[in-house]
Every structure is written in C-alpha cells, then in structure tokens.
1. Output the label of whichever structure in I, II has the greatest value of percent of Cα pairs over 29 Å apart.
2. Taking relative contact order in percent (Cα under 8 Å, 6 or more apart) as the quantity of interest, name the structure among I, II where it is greatest.
3. Computing distance in nm of label points 7 Å out along Cα→Cβ at positions 53 and 85 for each of I, II, which one ends up highest?
4. Which structure, out of I, II, was distance in nm of label points 7 Å out along Cα→Cβ at positions 45 and 141 calculated from, if the result is 2.9?
5. Taking 1.4 as the value of distance in nm of label points 7 Å out along Cα→Cβ at positions 5 and 109 derived from one of the structures shown (I, II), identify that structure.
6. Starting from the value -11500: which structure in I, II was helix-only ellipticity at 222 nm (-39500 (n - 2.57) for each DSSP H run of 4 or more, over all residues; to 500) calculated from?
7. Any idea which of I, II comes out highest on distance in nm of label points 7 Å out along Cα→Cβ at positions 21 and 125?
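All of the numbers you see were taken from the coordinates with simple rules; none came from a lab. Only a predicted model underlies this, so the values are computations on that prediction, with no experimental measurement involved. Cβ atoms are built from the backbone, for glycine too; each structure is taken alone.
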Structure I
Amino acid sequence: MHKNPITSQGLHQLEDELHKLKTEERPAVIRAIAEARSYGDLSENAEYHAARERQSFIEGRILELEDIISSAEVINPASLSGNQVKFGATVSLVDEETEKKVTYQIVGMYEADLKQGKISISSPLAKSLIGKQKGDSVSVSAPAGDRFYEILSVDFI
C-alpha cells in the first residue's frame, strides 16, 4: 500500500472532518430524507432529491477520508533537521524578479492550503525545492512563464 506523507496537524484535521460527517452530517441528512418522504410523492419531491444528493456526497467523502487516513504516514516536521528542503520544511524564498518574499511549509497533498502558506509536496514549486538548500536558486514553470526564486532559509518547526 502506498503511504501518503502528512503532518500530525493535517491528519487531525482530516479525522475531525470524518468525525463530523459521521456524527453530525450523516444523521442530519437521514432525518431530512425521512422528513421529505413524509411529504408523499417522491418523483416530484425536490427536498427528497436534494437530501439524497447530499447523502451521496457525504457517503463518498466519508469513504475518501477513510482511504486517505488509512494510507497516511505521519511525519513530525519538528523532529526533522538539516540544511536541505524536504517534507515538512518551512522555506523562505525571494522572487528574483520582483524581490517579493514568501514563506511556505511543504506538507502532504491533502492538507495543502496556499492561504495558510502550506503547499503540497507534489506541487511544481515544492518539487523544484526538494533537495535544495539556503542560497540555492530554483526555477519553477508557471502559466505566466518561468519564475526564479532564491532560498533564504530552511527551517523545521
């Protein structure tokens, strides 16, 4: 079985979502279906069809989360060290063209969130950073053309 790297925080978020789906969302949609059935003719019952569609989404997401969690390999970035960029590293970069500084943590694909500064290990930027160290320049293909970054720091927090 293929293991997917994930931080303990990312795994906790997925487990919380799974728990909420099983204990809150699933029972609520079952109640909604039962209530919609009580209205009679199901062929023209919009509430019933909407509830069944929601149920299908919830059950699919539960299966997906169970699969992700079962194949998760938890890696604690704080237990890692070194000079090279690898999973869990928090990397500060400067765009060599605009001189804009950015900081990203390289995380698992199921916990990536650009707004929180977390990029997936499978993203083009992370792939170009892996194995590099402070002072190295990297090139990343982007829709608007190649971008060039210099690594300012590599930390494991």
Structure II
Amino acid sequence: MKRKTYTPKKNDIERRWYVIDADGAVLGRLATEVANVIRGKHKPYFTPHLDTGDFVIVINAEKVALTGKKLIDKIYYRHSGYVGNLKEISAGKLLEMNPEKVVLHAVRGMLPKNRLGRKLLTKVKVYRGNSHPHEAQTPERWVIGAGPAAAKG
C-alpha cells in the first residue's frame, strides 16, 4: 500500500488575520515571526511550495528596536540603474523617515527569492502608529515568541 503525501487544496487552506505589535520588538526577531506566519509554518499542513500562510498587520513600526550600533552602522542601498547613481541611507534615518520600509525590507529578506516570496510579501501590512484600516477582517493578536494562544490566555 502506497501512502500519498497530503497536499492542501486551495479550498482547504484557512486564512486568518493577525496583528503584531512592534513596540520594543527587535527587528530581526519580529521579521522572523512575520515571515513564518505569512508562509504558514505554524500550521500542520505547511507546504514549502504553496502559499498556506495568513495575513499579518504590523503596528507601531516606528517603535521597532535595533540592537548594537545598527542605527548608525547599518546601511540600506538602492540603485536606479544609471551610472554613479548608488543611493545609501542609514537605518536610523530610514526608521525616522519611513519605518514601514525598514520592517518590510527585513521580512523580504527572510522569504524565498522567487514568485512565491513576492506573492507572500503582499500579505504583510505595516503601519506606524497604533491604528490600522483592517478592523473588518477581525484580526487576532499575535504575541512574538508565543503565538496566537498567548494573547487569548
């Protein structure tokens, strides 16, 4: 008797919305948690080549913590494609100007570098401040390091 590996069908995948508060959270640990939730690694039917994950709303992005001297020493680069047009900005300055980009950049680095990774990144919504426009989805609270159950108890 051959056993078949279970692969979830599109209708079998249950999508949920979670809110993660970034207030005081270390950037790397926050990004790891977010990446795992949007990939679906916390579910029993996780499949590496499928999108089995949930949606994540990150609030208080401006209050995320960077350890050591990363605010000064960590540099983000971007290039337009034109000769001599390499732009750079420190993590501290980017966190001040656009904290959403800092969190999204960290999460993007922890996702697969392919079509699936680009699709998964659309399931992350990052906001500065305590409010977000996704109340209609009735998001559950997700505690970093403990998951959704810790928020209920």
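1. I
2. Once relative contact order in percent (Cα under 8 Å, 6 or more apart) is tallied for I, II, the winner is II.
3. I
4. This figure was derived from II.
5. Source structure for this number: I.
6. I
7. Going through I, II one by one, distance in nm of label points 7 Å out along Cα→Cβ at positions 21 and 125 peaks for structure I.
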